[in-house]
Structure 1
Amino acid sequence: MTSRIVRAALIIGAVFLTGACASSDEWAEWRKHSTHFASGHHGMFSLRHPEGSAPRVSRIDVDASRRENWWGKAVTVNPDQIFQN
């Protein structure tokens with residue numbers, strides 16, 4: 001009996017921990033795409049710019065995001081903040 005309760009609690013805990021981190025809008029966005037990132041460049045950009053950090057965006061990043069149709073939370077910068085490579 002105790003093992004069933006423990007097993008049920010573990011399953012409920014796992015479901016809660018894996019499902020409680022995203023909003024319904026975020027889950028809808030994830031379902032639209034078969035991968036986490038649009039490309040390797042997209043993944044590296046996201047790893048270099050954790051949420052809440054000041055973005056450092058290059059013209060190459062802007063061009064790649066348009067060409068590869070990146071998705072997710074948009075990083076917004078003023079045009080004068082974009083540096084040339």
Structure 2
Amino acid sequence: MAIMMIAEIAGQTPGGYEATLKAVSEAMKSAPGFLMHSAHQTETGWRVIEVWEARENSAQFFAAHVAPNLPAGIHPKVTFQPLHAVVTP
């Protein structure tokens with residue numbers, strides 16, 4: 001079942017987000033189960049929303065690629081929601 005991963009990243013800056021995205025974007029494009037990434041700045045930092053085919057795909061990618069590239073002191077609060085439907089082109 002597809003899931004939506006929501007990461008609330010308090011203290012993240014636009015520069016920190018851009019650096020992390022640059023470090024992981026190529027690997028993300030070919031990651032097993034990856035469907036979509038979006039992000040926006042919030043009042044307290046940054047929010048990332050991704051859609052994956054399974055929670056395990058997201059967790060494995062985060063551990064292998066995202067966590068090692070996060071700026072010092074940045075610890076995303078991650079939640080997952082099961083999705084009823086995903087429409088792709």
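Mean count of other Cβ atoms within 10 Å over residues 6-13 was computed and gave 17.2; which structure, 1, 2, did it come from?
Of the options listed, only 2 reproduces it.
Quick check on the output: -8000 is helix-only ellipticity at 222 nm (-39500 (n - 2.57) for each DSSP H run of 4 or more, over all residues; to 500), derived from one of 1, 2. Which one produced it?
Among 1, 2, the structure yielding -8000 for helix-only ellipticity at 222 nm (-39500 (n - 2.57) for each DSSP H run of 4 or more, over all residues; to 500) is 2.
To which of 1, 2 does the computed value 49 (relative contact order in percent (Cα under 8 Å, 6 or more apart)) belong?
Corresponding structure: 2.
Upon calculation of mean count of other Cβ atoms within 10 Å over residues 30-37 from the atomic coordinates, which of the structures 1, 2 produces 14.1?
2
Ranked by mean projected area of the Cα convex hull in nm², which of 1, 2 sits at the highest value?
Sorting by mean projected area of the Cα convex hull in nm² in descending order puts 1 first.
FYI, it's all coordinate maths here, none of it is from the lab. These numbers come from a predicted model, not from an experiment. Cβ atoms are built from the backbone, for glycine too; each structure is taken alone.
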